[in-house]
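Please go over the structures that come below.
Bear in mind that the values in this text are calculations on the coordinates, not laboratory data. It should be emphasised that the depicted structure is a prediction, and the values quoted were computed from it without experimental measurement. Cβ atoms are built from the backbone, for glycine too; each structure is taken alone.
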Structure 1
Amino acid sequence: MTKKIIQILLLLLTPIMARAQRMDVENAPIEMAQHMSSLYNYLIQLTDSTDYLYKHIPNRIQASFTNDNSSGQFVHYLGKRHTFGQLLAQGQLHIKESGTLYGQASYQSGRRTQTSYSYSAYPEEMRPYLVSDTLGATTMDIETYHVLGGYSFNLGKYALGTEVDYEGIALSRSNDPRLANYAHHIRMGLACSRVYAHDILAIKFSPEWIRESISANSIMDGVKYFQFYGFGLWNRRETQGAITYGRQQTQLSIGTDAAWFHKGTWNWALHAFWKYSAMNCEEANFKELFTSRTHHFQQQLLLSRQFTNSSLHFQFTAQEHLRKGSEAVYQQQIQDAQGGLYDYVKVGSNDLYANNWQSADIKMKYIQNLTPTSSLDVFAGFTYNHFEEKYKSPIMKIENQTTSALLGVGYQSIQKSLQWKISVYASTQGGTKNTYSIPGNADKTQLTMAYIPYLLRGENHQTAGASVQISVPVKAHQSVGFYFAQDYLNSDYRQQMVMTTGLFYLF
């Protein structure tokens with residue numbers, strides 16, 4: 001297969017796929033360069049298919065549907081089943097001698113069934129400080145709006161770029177819309193890069209803001225709302241809710257990326273990322289009960305080598321997330337004894353919660369050209385995960401350590417009237433160290449919020465999946481296509497089936 005055909009095949013990989021799509025190692029340097037914002041204009045102007053960063057970036061319209069269904073145990077805030085449809089459009093406009101405008105817009109509507117103990121639209125960002133009620137499992141309707149826009153241009157020897165990324169989420173209980181969460185997520189990017197003959201250096205600065213506005217009330221007798229602070233705990237005096245509830249949960253972040261791309265016999269890229277996040281909870285009574293501080297780190301190394309009729313690709317990624325949580329202490333003080341006025345005053349805070357998560361994974365892909373119009377690829381991966389959650393008083397600890405391995409194969413063909421790709425994979429995960437140390441008898445809340453997630457993180461499981469992508473050219477530089485992916489997971493505690501299908505138009 002010629003290099004030109006390999007680049008055409010990349011068009012088939014643009015739809016967002018399920019887990020198997022993550023082995024698209026050969027495109028990782030291009031995706032990294034796009035992420036740096038300032039290099040978008042440089043990528044658009046590349047015409048040499050021998051450059052490892054070359055890829056024709058088409059405009060795209062896409063419609064997709066995903067069904068994620070579990071039997072057995074499941075994470076409480078994800079629910080037993082998640083179904084959603086999405087409409088997406090993205091494109092770019094290159095203006096000669098000025099730069100490149102690019103953007104993306106999408107709308108997603110979905111439903112989660114049997115969710116519990118969380119109203120959050122971003123539970124992973126806000127954990128462990130989640131909000132819930134005593135109504136039990138429910139169905140949540142979710143609408144997501146996403147808009148991204150950016151501009152990349154050259155200025156002398158430098159390439160500059162800026163972008164704004166907005167996501168809005170409307171979440172509410174299906175049978176009672178008075179329980180609602182309206183969340184907003186805004187991220188900005190300011191980037192600069194320098195292009196040399198064989199190297200590119202790039203940096204990016206990204207401030208970020210997330211706010212969740214939660215409001216809930218019920219006319220049903222006995223319904224109350226609770227604020228959790230880890231391990232299923234909620235029974236502090238300040239966290240016992242009444243029949244109405246309100247909270248604004250805000251997270252401010254600042255992040256920076258640095259990347260180095262090198263073109264040679266072995267093409268390689270280095271990427272380092274750091275982000276600091278500060279989260280604050282403000283209750284409707286103006287108490288700020290909880291705060292958290294999180295450091296996110298990521299390091300990445302990409303390697304690729306092009307041979308006469310084949311290519312070899314490696315990707316190594318390491319991530320660390322370090323979070324500490326603090327609980328405010330309030331004291332009731334008399335403001336006016338004669339008038340009977342009292343107020344709660346913050347008198348201190350306790351740094352009781354800590355959560356650390358580390359992961360490292362290695363991916364490899366070998367692509368062998370069989371004929372000028374077809375190729376076979378073999379891919380493999382190995383992943384290590386370590387999760388630790390602690391609470392100081394009372395002393396509690398949850399720890400999971402797992403390793404997993406993946407192996408897959410794919411085949412792709414390019415013809416004038418039909419372009420298609422198929423891939424299959426299988427993987428296995430094993431728990432190497434699992435610790436669950438929480439004193440006392442476990443109630444339903446602790447089982448749901450602490451023990452079941454602990455089981456699923458450290459479980460031994462097997463997964464298998466397959467995907468197929470078909471594209472038909474309709475005009476010059478235009479094509480329509482279809483894709484389908486199915487993933488299955490099996491363990492002692494659950495079975496999970498994820499199906500994604502969609503249609504796309506590239507032009």
Structure 2
Amino acid sequence: MAHEKVRKSITRREFLRLSILGTGGAVLAACAPAPAAPAPAAPAATPTREVEIVLPTPTPVPAPTEVPVWSGAIELRQTVHWSGTTFNDYKALCDQWNLGPGKEKNIYIHTERHGATGDEPEWIAFYIADFLAGTSPDIYHLSGGMLPDLVPKGMFAPPPDEIQAYIREHYNPAGVEYATVEGITYGYITELQCAVNWINTRALKEVGLSADPADQPKTWAEMREQVKALTKYDSAGKKVRAGYIWQDGYAEPHFVNRVPMHEAEGEPFIDLDNLKCNVNSEVGRAIMKLWYDICITDDASTAGLVGWWDAYPNELGCVIQLDAWYGNFGIWREGGEELFNDTIVTLLPTQTGKNFKSEARIYLYTVSSQSEHKDEAWEFLKWLNELPETRMPKFMVDVFGFMPPHDGLDMPKFFTDQMKEVFKQALDVAVPMPFVKGMFEMYEVMGTLEDAVAFGEKGWEEAAQEAEQEINRILAEQYGA
């Protein structure tokens with residue numbers, strides 16, 4: 001058989017939920033063989049089956065204990081996307097309010113998981129329907145990428161001027177830029193992400209490559225050579241380890257990673273001034289060819305060998321381009337402390353080895369324009385997010401291992417010194433994600449077509465052309481062009 005493609009699209013949110021439940025890779029079972037490649041033939045060493053990963057049986061997570069609502073309380077409802085132990089940890093943080101200052105101020109906060117199913121496009125549709133029905137929560141916690149679709153519908157109340165001023169003064173500038181629409185900064189930033197390359201140093205040493213962070217690839221060509229050298233075959237010529245971890249069936253990074261890769265070469269991935277996508281530009285085509293060369297020409301990726309979530313913790317893949325969250329959820333929790341400490345990170349390689357970039361992605365709190373208790377909602381959020389305690393920013397860093405959104409905070413405590421230094425550099429060169437309607441639909445386009453390249457279903461030129469057509473179609477539909 002040729003490469004086997006994982007056809008189910010799974011978002012990072014779903015992977016985080018599954019990893020918390022101990023079921024991270026179970027959804028990555030192989031499906032039917034992919035069609036034969038129309039491009040040049042795959043190399044002889046193409047793997048013939050996926051590696052089987054045996055997963056532990058998940059342990060059910062008990063529901064948290066509710067703090068009783070007192071008589072006469074002003075009751076507010078906030079919704080989040082978390083579940084399992086993550087939800088419980090967050091609710092415990094919010095219950096500190098209900099047990100202390102909330103009781104003094106007579107404001108009780110109900111914390112619930114939103115009622116949407118599916119992925120971000122379904123979440124957006126749910127939020128809009130909920131708003132139109134007049135049943136929206138008082139407080140939203142949602143992806144900044146949803147703002148382009150939701151702000152024009154009047155769903156959010158602008159924060160008081162003093163809160164907007166505080167956010168602009170104390171929060172990450174790239175995150176603030178994304179949260180600000182027509183001069184209004186819509187809420188406190190919580191989750192902040194930026195991407196790096198994560199590299200297994202044990203694998204580097206095994207094949208005689210330097211594990212010194214200063215010696216790691218700075219160009220695409222150097223990265224291609226590195227992952228090719230890290231790929232291993234058994235005596236029968238079967239691939240047993242890949243250098244590059246291809247994030248198959250997971251659409252998000254195939255859009256997100258393009259943002260800094262294009263910016264590093266002097267162009268936006270989504271050109272908002274001209275309402276077009278640069279996936280088929282000279283730079284865009286070079287990136288698509290890079291993936292083709294790594295996955296098909298060199299056979300140096302995990303595509304067809306193992307699902308991406310299982311690759312790094314089981315040391316079946318060695319290099320992955322991904323955001324800060326992956327350190328905790330993907331390596332430490334799945335592969336253990338020793339593997340984590342044998343990992344280094346680098347700024348993303350560029351075509352020229354210069355002008356390094358990363359991306360800034362955010363989640364944030366907003367207050368519904370339908371809330372009858374906007375002032376009370378902002379009072380709670382101020383307690384949760386601002387100095388002197390900065391409770392939520394610290395929670396994001398210390399519990400989840402995300403980037404510090406608020407000034408004055410250190411990097412995650414469990415990060416190595418090398419990781420802390422590189423992530424500081426990555427934040428300094430992070431560019432905001434494109435503020436564009438329909439972005440999550442574009443995720444799916446990029447994930448589907450880049451997967452088709454990695455699994456030999458399409459040539460890189462064909463995939464670049466199709467991606468351009470599809471994303472430009474989405475832009476035309478969203479903006480009436």
Structure 3
Amino acid sequence: MDTGNLGESIFAKWCHQVDLVPNRVEVDKDGWDFLVALPPSYNSDLKSLDKDDSHDRVLIQVKTTQKEKGNRSIKLSNLKKMVDAPIPAFYLLIQVGNNGEPIVAHLFHVWETIIAKVQKRIRIIPKEKWNQLHKYRITLPWKIAQEISSPYGLELSTIIRQNLTETKKNYSEKKYLLREKVGYEVETGQIHFQSKLPDKYKDDIEAFMVDLYLGEVDKVEVYDWEVTDKRFGDEIVIDKQEGGHFSLTNIEPEGPATIKYITEDHRSSVEFSTEYYIPRGIGQLVKDESKWKILYKAQFIKFSIYPEGKKIEFLFETPDFSKEVKLSEVIDITNLMLFLSGLESNEKVNFEVKHDGKLFWGGNLNFDQYKEELSIEYFQSIKSATKLLNHFNLKSDVIVKPVELKNQVGLLNFLYELLAPKPTFIRLEFSAESDLLDYSSTIGLLPYTVVIDDYLLPFQLKAQGKPTKSDRVEDDQVFYILKTSDVRIEQYRILSRERDDARSAHEEMKKQSIEKYDTEDQMVMYFHEDDKKD
């Protein structure tokens with residue numbers, strides 16, 4: 001009995017029962033017999049067809065046997081192609097009787113178990129035999145077999161779909177990660193080198209090794225070194241040199257974390273997001289567990305916890321304000337510095353660290369030693385500028401000159417308070433030719449201009465209230481005081497500092513507002529930017 005052709009014919013018949021399209025490979029060189037097209041199966045949440053990412057094809061290799069659990073030995077060359085293929089792949093084992101009719105079938109999904117077996121086997125094959133993989137075989141593990149019984153076509157289609165819960169993109173990415181990471185669960189390799197420790201470690205090699213595995217050691221001068229890769233317990237040298245510099249880079253974080261500081265009276269707090277790093281693989285190198293640490297890194301901020309040593313370290317640096325900075329990259333350090341500036345002398349601060357949203361560590365700190373020489377006006381202007389950009393729905397990842405923002409700190413801070421939920425009071429003292437007490441209210445229009453990166457932001461405030469006479473008299477001029485919390489941004493323009501002129505924008509806004517608000521019962525006063533305002 002020609003079981004090979006028989007099995008393929010049976011499979012094709014099953015496909016036609018359920019609208020699967022079995023595209024047969026003419027010459028079996030790729031590791032599979034059929035490229036099977038699947039009928040459309042759209043996600044119920046799909047809003048438009050251009051966003052569809054459902055599976056449309058799978059690879060099937062058909063094996064036929066007259067024995068129960070028979071004919072499961074597959075050439076490694078064949079298996080590797082199925083493992084490397086980015087789309088779903090399956091082996092179909094059909095058991096037939098003496099009459100050529102199917103008795104039962106089993107489907108083997110090329111996924112975690114098979115991928116691990118293939119990667120482990122090819123790991124130890126010497127290079128000179130890489131082109132002879134057809135001489136090696138692996139038996140499909142029976143424990144992952146999924147039974148297919150009558151009606152065969154429907155059962156086959158259903159089981160294939162059950163294995164394809166991910167979208168096409170996610171499935172391909174997950175299969176790639178399985179292929180790349182399986183076998184590294186225990187240990188990924190070792191580094192052997194001879195070197196002189198950097199001076200800051202003072203011959204403490206264990207502290208050095210912890211920082212090295214955290215990616216915190218930069219360019220250590222070495223005499224000779226080698227790096228090994230260890231997978232499935234098999235270790236190979238992947239790089240070896242004499243002399244030069246050495247460091248570990250591209251260390252992957254364990255996951256997201258947050259760090260929050262809260263004053264004991266809860267009057268103030270600050271929280272920033274970060275990622276945490278664990279020095280994996282140092283168990284045999286650093287016997288003193290009190291030196292093991294977990295590292296948290298954000299822009300300009302580092303925080304370390306020594307779980308066994310029962311201590312923490314907190315380090316930060318301020319940006320170089322003589323240079324341009326990306327506004328979005330200095331937000332965390334800005335919020336931290338403003339928080340520290342509000343602390344009392346020797347005041348303790350509670351903190352909590354969360355991993356993936358779950359509380360991991362807590363305690364309290366005294367930041368008194370960190371409060372010297374803080375450039376608070378820089379940070380105040382940065383925070384206020386960010387709030388202003390967000391208010392106008394403008395991007396905050398702009399490149400700014402900190403000195404330019406600092407020169408606008410008074411105006412920026414005033415706008416920050418104005419945009420806050422609580423009322424902002426404004427006090428205007430001015431002279432007027434008319435008796436303002438004869439009007440039901442007075443409106444003051446105040447023009448301002450803020451420059452942030454290329455954004456030129458002319459805007460006009462409207463302050464409204466009932467003024468009172470001031471005791472101040474100059475050259476027979478009567479002065480009034482308008483103190484009110486009825487103040488808001490009445491108009492604004494978003495312009496380019498390179499192409500536009502703020503003066504013409506202010507003139508336009510002034511004209512529009514005076515026409516709108518100037519009535520017989522209401523006085524409108526326009527204040528130029530150099531007029532006195534409190």
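Some values worked out for this structure:
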{"quantity": "Structure (1, 2, 3) behind the derived value 11.8 of mean count of other Cβ atoms within 10 Å over residues 60-67", "calculated": "2"}
{"quantity": "Which of 1, 2, 3 leads on Kirkwood radius over Cα pairs in Å, largest value", "calculated": "3"}
{"quantity": "helix-only ellipticity at 222 nm (-39500 (n - 2.57) for each DSSP H run of 4 or more, over all residues; to 500) from the coordinates reads -7500; which among 1, 2, 3", "calculated": "3"}
{"quantity": "For 25 (relative contact order in percent (Cα under 8 Å, 6 or more apart), calculated) the corresponding structure among 1, 2, 3", "calculated": "2"}
